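Please find the structures below.
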Structure 1
Amino acid sequence: MRIGEITRTTKETDITIKLDLDGTGKVSIDTGIGFFDHMLTALGVHAGFDLDVKVKGDLYVDGHHSVEDTGIALGQAFAKAIGDKSGIARYGSFYIPMDEALCFCSLDISGRPFLVYNASLTNEKVGEFDTCLTEEFFRAFAFNSGITLHIREEYGSNDHHIIEAMFKALAHALKEAVGVNGGGVLSTKGVL
């Protein structure tokens with residue numbers, strides 16, 4: 001069973017996450033930020049992960065702590081669920097078109113966290129979600145899950161479409177990378 005559960009409580013947020021990599025895309029998301037809920041729902045559904053996320057954050061300040069801390073906790077849950085990384089495909093890459101937007105994600109479940117993010121968002125917000133927090137989420141997730149993550153907007157003009165395409169590209173790349181290949185750790189070193 002590849003399941004990761006995390007409870008993370010700070011003075012700014014209280015977060016509980018349960019992630020099942022071998023689920024069916026059953027999701028329950030409540031972060032208090034509607035568009036972010038929509039993105040996490042897309043992530044779980046498109047990856048085929050069962051994902052339960054509950055966040056109580058200091059939204060009276062803004063959404064930064066809630067979004068970044070969710071990325072931290074989700075990354076930690078992913079790292080727990082993936083374990084020693086044996087028997088997985090390790091790499092995943094995917095393009096997602098969404099109307100006028102096209103986005104790409106490539107990743108390596110390497111244990112060497114890194115983020116390369118390239119998107120030109122033009123609006124300050126989508127709904128109540130600060131668009132600048134998109135990169136913050138991806139960074140927090142990558143660094144806490146131990147993933148080398150490259151994600152980019154190829155082109156697009158609607159920030160909703162661009163962000164959603166990036167989340168869905170991440171989902172499909174993760175689905176590919178966690179696929180079971182039946183072998184040991186896919187590394188010339190023998191460990192990751």
Structure 2
Amino acid sequence: MKLPLILASRSPRRQKLLEQLGFPFKVVPPQIDETTEEGLAPEESAALLARRKAESVARKYEDHPVLGADTVVVLGEKLLGKPRSPEEAAECLRVLSGKQHLVITGLSLVHAAEKLSLSRTAATKVWLEALSEAEIEAYVASGEPMDKAGAYAIQGKGAVMVKRIEGCYNNVVGLPLNLLAQTVREAGLDIWELMRGE
């Protein structure tokens with residue numbers, strides 16, 4: 001496979017995590033409809049959207065491996081997406097306050113020229129502290145919740161609200177690096193060579 005890897009994501013958090021590994025990569029935001037069919041399990045929804053993102057970019061960059069990712073937050077049977085307003089962000093935090101929820105990220109690695117398409121998911125349990133209305137209002141006023149699934153960022157100010165997690169921390173940020181390494185190996189690549197830029 002030719003480098004660089006292409007990241008089909010606008011997320012600065014995913015970009016930072018790839019930079020942490022030393023991967024040479026290029027960002028090409030996907031152009032897709034992010035609605036999914038009703039009745040899909042959260043894991044299926046995350047994997048489907050990740051694959052759609054990767055495939056939409058892979059059509060233009062056939063000689064490159066393309067990585068797509070999608071993260072969803074699940075409370076019981078309910079999917080919690082990115083809030084569209086400060087009011088939605090506050091309501092989402094009220095719903096999550098004092099409860100355990102699930103963060104699921106779908107990963108998809110697509111290489112059109114090699115006819116390769118791999119999709120995997122990772123799940124992490126997260127417990128938030130019970131939040132007061134004043135805490136919710138202060139956090140929403142910071143602006144941080146507005147582009148985050150579940151309306152919080154574990155790697156930012158939202159870290160003070162997270163009581164504990166069970167599973168991969170980077171998954172909650174938006175890119176489970178261990179799962180990425182497994183997927184890259186499954187594709188027949190050497191993760192360490194990629195990290196050295198070879």
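Assorted remarks:
- Label whose coordinates, when log10 I(q)/I(0) by the Debye sum over Cα atoms at q = 0.11, 0.14, 0.20 Å⁻¹, for residues 18-105 alone is calculated, return -0.42, -0.64, -1.02 (choices 1, 2): 2
- Entry that produces 22 once relative contact order in percent (Cα under 8 Å, 6 or more apart) is calculated, selected from 1, 2: 2
- Computed over structures 1, 2, distance in nm of label points 7 Å out along Cα→Cβ at positions 90 and 114 reaches its largest value in 2.
- If distance in nm of label points 7 Å out along Cα→Cβ at positions 34 and 50 is computed and equals 3.0, the structure in 1, 2: 1
- At a computed 15.7, 49 (Rg and Dmax of the Cα atoms in Å), which of 1, 2: 1
- Which of 1, 2 yields 3.1 [distance in nm of label points 7 Å out along Cα→Cβ at positions 26 and 138, calculated]: 1
Read the figures in this text as sums done on the coordinates, not as results from a lab. Given the structure is predicted, the values throughout are model-derived calculations rather than measurements. Cβ atoms are built from the backbone, for glycine too; each structure is taken alone.
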